[in-house]
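What follows is calculated from the coordinates using simple rules that are stated; it is not laboratory data. These numbers were taken from a predicted model, which means no experiment stands behind them. Cβ atoms are built from the backbone, for glycine too; each structure is taken alone.
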Structure I
Amino acid sequence: MRFGVNYTPAVGWFHSWLDFSASDTARDLEAIASLGADHVRIFPIWPVVQPNRTLIRASALRDVATVVDIAGSFGLDVNVDALQGHLSSFDFVPSWLDSWHRRNMFTDPDVVASTAAYVEALAGAVADKPNLLGISIGNEVNQFAHAPHPAPHDTTAEQGHAWAGAMVAAARRGLGSRAVGLEARHGSADSVPSAAGSRRPAAGSRSGPLVTVAQYDAAWYDDAQPFGPEHAADHGDATVTHSWVFNGTAALHGPLGAGSVRHGEYLLQLAAAWNREPGRPNWLQEVGAPTNVVPPSDAAAFTEQTVRHVAGAQDVLGVTWWCSHDVSRSLADFPELEYDLGLFTNDGALKPAGEAFAALARSGITSAVEPPSTALVLDDVLGDGSPRYGTRADCAPGGRFAAAWLALAESSHDGRGPQVVLRSRLADEALRTARGITSIVEVPTDLDGTALSVAHPATMP
């Protein structure tokens with residue numbers, strides 16, 4: 001299982017791309033490598049690289065490539081995010097998409113073409129780097145598509161598929177011969193220590209950089225969000241989840257309650273249900289301990305328990321913690337929780353959560369080889385087979401499905417949460433077999449004290 005960190009520069013936050021410092025970056029990345037991490041996720045700022053629709057700054061691309069090289073010198077692989085997009089409550093949208101030049105980022109043909117050109121150029125700038133883990137299309141770009149964003153770019157699910165497909169294709173063009181599709185993602189899980197003490201894949205364990213599409217959890221929990229589970233599962237080379245317990249989970253369960261420390265595991269299992277191919281990698285690309293709902297005194301325990309539960313899910317590519325360094329208090333207007341999410345303080349001191357993360361990364365903990373054999377049925381269709389509105393609300397914190405999954409996870413004999421199987425795919429015996437599902441559980445009508453009964457699928461349609 002990969003252990004990584006979302007890299008937040010200690011000096012200047014992401015504004016540091018405006019006056020890039022290789023020495024500052026090297027100091028930060030050396031600290032991250034000292035944790036035993038094997039990769040970082042980095043965030044070039046979209047308007048810095050593409051300030052005009054037809055201008056992609058070559059010097060900005062060189063800076064990105066330099067960061068990848070510096071990371072490699074410390075034994076770190078790098079995932080490069082393209083469209084930032086949105087970071088820590090701030091939007092970074094180019095001026096050619098805003099105000100007097102307002103156009104829909106998902107549907108305007110000229111905008112889509114120019115955005116794809118940027119994604120292709122960014123991928124091309126790092127395509128030859130041996131430590132390139134992959135390209136993510138952007139950081140939670142789906143938040144631009146619907147409320148609560150104050151000025152959403154309205155789109156439909158179908159238009160979202162077209163946009164995501166165009167961006168993935170652009171990234172693969174940029175990667176050229178290194179771009180590899182889903183069929184190449186199931187290699188050896190063996191790993192070898194790097195010079196920096198982190199663990200990196202052995203030769204042959206992956207045959208090319210990943211291309212992924214990252215969404216925030218409205219994709220799984222909000223029926224009105226145009227980008228949904230299919231956009232995560234149908235595009236790119238792995239299904240990405242971002243787990244944040246400030247979404248109501250910690251308020252419902254408490255900072256160290258089972259529903260909180262298992263939230264990352266739950267999202268991975270929920271996402272895997274939508275994968276059309278058994279064995280598709282599932283990546284917990286963002287997870288952190290937000291201090292507005294997880295007190296600093298609980299952060300280390302939250303970190304350890306979250307990662308250990310995640311390791312019990314199947315086909316876990318890895319965990320990438322948010323984030324490396326606290327945001328400097330000299331920077332204004334961040335939500336309070338954003339200042340304290342780092343594994344390191346802003347001046348480089350390792351925090352208790354960082355110690356817990358490092359202990360896990362160095363422990364050799366791996367994701368489960370065998371999948372959980374039990375699956376909970378998610379009603380994604382009505383009796384006539386038509387799509388069911390309300391499915392995602394059931395999956396959200398406090399929803400019936402979420403409650404049933406947690407009850408089953410907490411009562412399991414091996415401590416692992418169940419898989420999830422869609423009602424629409426329940427009759428696919430080959431799929432169930434390939435996923436290792438031997439027993440099926442229905443969500444009970446009464447969740448208060450009702451034992452979940454297990455039916456064996458040998459007699460099921």
Structure II
Amino acid sequence: MENKVLKLSPSSYLYFFVIGAFFIVTGHLMFAKYMFMDGLYYTTIARNIAVGDGTVWDMKFTNTFFTHFHEHPPLAMWLESLYFKVLGNSWFVDKFYSVNTYVFTAFFIRKIWKVIFPDSPLTWVVLLFWLFTPVVFWAVGNNMLENTLSIFMMISVYYSLKCIITNKWYFSVLAGFFIAMGFFTKGFVAFYPLSFFVIYFLVFKTYTFKRMLMHSFLLCVGVVVPLLLLFVLNESAYLSIKAYVNIQVVNSLKNIVTVDSRLFIVKRLFSELLVSFSLLLLLFFSTLKEKFQISKNRIEFKWFLFFILFGLTGVLPIIVSLKQSGFYILTVYPLFSIGLVSLFKDRWTYFHEKIVGSRITKYVSTTIFLLGLIMVFSSISSYGKDEKVVKDIEVICRYLKKGDVIDSPISMSDDFSIHAYFYRINFISIRSTTDIQNMFYVVNLDENTMNEIPKSYRRVPLNTRKLKLYKKQ
């Protein structure tokens with residue numbers, strides 16, 4: 001029998017290049033024992049749900065801090081808890097879940113591209129634009145809620161496109177259902193895909209007003225029905241979301257200020273897209289001798305206009321609040337990537353045909369991919385920039401009993417990452433107080449808290465550098 005050797009298509013090497021380059025940029029932290037503070041919250045809560053420490057609709061952070069966590073809806077944390085139930089409690093699971101959200105998002109980005117341009121081989125370019133947006137490659141190892149939200153937003157876009165192309169009403173309802181799943185992930189910011197059919201009607205003149213109204217209505221049905229059913233059938237869900245609206249939404253609009261200007265998010269959008277603009281400049285320089293025309297009547301221009309306008313509906317509503325951050329609009333970058341590649345599709349296709357299948361492309365792509373894998377695997381045993389603190393907490397957690405409550409100075413009440421690491425590693429809760437009652441007392445040397453140590457406590461001789469543990473005599 002003749003041996004069959006698996007042969008890769010020439011385009012596969014371009015995907016190797018994109019993935020490998022992404023791994024090189026992000027690999028050092030992809031599986032490290034480090035996570036941005038918000039992500040630490042979410043992964044700690046997800047692990048708690050997995051072991052029955054809190055419930056889906058009454059989540060808990062620690063026994064002393066956010067004992068009832070309603071700052072966000074629970075879907076992303078519940079999904080991550082399933083990973084903990086299946087794979088165990090190691091740090092690898094936190095990061096594996098976060099990386100997996102990118103795999104699923106990339107899968108649906110590809111499906112969206114294939115719907116609008118079935119014969120185009122440029123999915124790798126769209127992924128390149130998306131993955132090398134700075135906030136996107138920053139978030140891959142940080143387990144942001146927006147990572148999970150991106151999946152639902154892309155699925156909703158995919159089914160909305162299917163609805164338009166096939167004119168089958170149930171695709172619109174499906175798209176709405178995934179918007180509802182987005183709401184249960186990050187709240188009201190997930191509602192921007194409700195603008196999909198309106199924006200499509202404005203850009204594509206062949207799409208009638210009647211169809212737009214019908215599809216938009218069905219989209220809303222797909223959103224509203226799951227929400228109503230859950231709230232009617234599950235009182236805990238209703239009370240949890242009600243608490244979320246009061247704590248996070250109403251309070252942020254009235255009281256929380258994190259930026260000086262409401263236009264911060266718009267400025268951040270353009271700064272994040274600088275890498276994409278740089279890639280377009282490189283494309284122009286590499287195809288300078290070739291002439292390509294951009295016509296407003298061409299389908300590529302219409303798709304560009306559609307995805308840019310649609311993406312802006314996920315950005316501009318945020319200016320209502322002065323509570324803003326760059327990662328709040330993480331889910332719109334796939335849309336801008338698709339739009340920008342669409343506008344210059346002919347140039348990218350020309351560039352693709354020049355490099356695909358060449359030996360240099362194969363060798364360079366394979367080398368970059370292997371280097372990227374090395375970076376990823378080397379991060380599994382690393383600690384990242386919180387190395388000293390995490391190592392100290394691991395040492396202290398080995399000394400203490402699982403579930404202990406320890407006291408600390410009031411000044412450590414906002415050391416949120418330290419609270420998270422302690423509970424994530426061994427269910428240790430910190431009580432920041434002046435009313436010291438517990439057997440153990442921890443201080444952070446970075447905060448000059450040594451003078452707050454009670455006289456009746458003596459230092460436990462542990463090999464720590466940033467945190468010092470004291471025991472009541």
Structure III
Amino acid sequence: MAAMRVLIVGSLAGALGQAAGLARARNAQVEHVDSASGALICARRTSYDVVICDVACGVAGLVRALAAERLNVAVVACSALVTAEIAAQALRDGAREFLPLPPDPDMIAAVLLAASGEPHAPVVRDPVMLATMRRAEQVARSDASILITGESGTGKEVIARHIHRASRRGAGPFIALNCAAIPEHLLESELFGHEKGAFSGAVARRIGKFEAAQGGTLLLDEISEMDVRLQAKLLRAIQEREIDRLGGSAPVHVDVRILATSNRDLVAEIDAKRFREDLYFRLNVVSLRLPPLRERPADIPALANHYARHYAELNGLRPKAVSPAVLARLSALPWRGNVRELENTMHRAVLLAGDDEIGPDIFDGPQGPAARAEAPAATGSLVGRRMDEVEQELILQTLSHTLGNRTHAAVILGISIRALRNKLRDYMQAGVAVPPPQAGSQAPALAMTAA
């Protein structure tokens with residue numbers, strides 16, 4: 001992978017010089033100019049990945065000048081004077097990120113990665129999550145299996161992709177298989193493939209995910225949802241490095257690194273005889289626990305701004321800054337659905353905001369997470385109601401909150417997508433109105449969303 005080219009704009013006498021040194025320590029090629037006009041001259045003759053500009057040099061003017069000459073480069077604003085208003089104004093001026101000075105080495109790494117525009121790049125600012133990222137990068141270059149655990153929506157797949165990119169297999173394929181989203185009778189064929197005529201409907205040979213990931217990484221997402229009988233075949237494939245296609249006559253050698261995720265306590269699953277202990281130890285060579293969003297509050301403003309930019313661009317809207325009042329409010333919420341819930345909240349906010357800034361009024365509606373978090377628990381209204389009625393109301397309200405996105409609703413509810421679809425089918429058969437899926441609500445998460 002080519003080294004990132006970084007242009008520093010401003011005086012190197014103070015903390016900005018430290019930022020330049022830390023960028024070089026991350027193997028970036030760093031150049032320096034004192035002014036925005038000098039930066040424009042450099043950008044005309046050299047293609048940069050990132051421009052780090054002191055706010056005193058005029059971020060808005062630099063962003064406009066680069067855009068006017070069709071120079072596509074991410075601008076990161078920075079300042080030694082750090083307030084919520086300065087950060088918000090820098091983002092309104094068009095900066096991709098805001099970097100507080102003096103810089104932290106992990107913060108520099110995270111900002112450079114996010115600002116580079118690399119797909120699925122983690123957006124990380126909180127010290128707790130930065131420590132997890134350091135551990136992930138430390139083990140990335142090995143071939144050891146890694147078990148990534150955490151609540152639904154914390155970004156397990158995003159971390160898995162980051163590990164793959166940082167590994168020696170980064171140039172190879174990254175194949176993800178969601179074990180919870182595929183019916184049990186099809187999962188074996190998805191994993192190992194099948195020969196023509198292996199079963200009814202097998203009209204041609206099909207390679208499975210193991211063969212598709214040859215020379216790269218295979219992510220087994222939500223591994224705890226896999227049937228115990230299939231776990232035995234998976235264990236053999238990992239140990240022997242060979243698979244048997246359904247209907248095949250000879251084993252197939254595979255060279256694949258295994259990553260697995262789970263939102264369940266696998267030790268408890270082992271005790272309940274739902275997960276094989278030997279498979280657990282085979283997968284858990286290295287373990288990574290992703291903390292829930294409520295345990296890494298410093299990530300919330302960065303993620304909120306990231307999604308505000310992403311969904312404005314996705315929907316063809318002008319960029320909208322998130323007001324400091326909104327960022328403070330978001331940081332105080334519990335986020336049961338973690339990053340996925342925050343992502344949906346910001347998508348809705350971008351669509352509803354009427355001007356260039358997302359203000360607190362956007363979150364006052366009955367579907368807003370703030371309303372849910374701040375409202376007193378109305379336990380009295382539940383007394384005397386049937387359990388299935390309460391469950392139906394919870395499912396439908398959650399589905400409305402996620403703009404009809406079935407996958408995100410299932411994550412927030414803590415059930416499988418298959419179980420949710422079965423519930424919705426029963427409701428519709430009973431004549432209950434179910435929110436339809438909405439176009440654009442299935443956009444891939446580009447930050448710590450996830451799995």
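From which structure (I, II, III) was helix-only ellipticity at 222 nm (-39500 (n - 2.57) for each DSSP H run of 4 or more, over all residues; to 500) calculated, if the value obtained is -13000? The read-out comes from structure III. Source structure of the calculated read-out (mean count of other Cβ atoms within 10 Å over residues 140-147, 22.2) within I, II, III: I. Sorting I, II, III by distance in nm of label points 7 Å out along Cα→Cβ at positions 132 and 340 from high to low puts I first, with the largest value.
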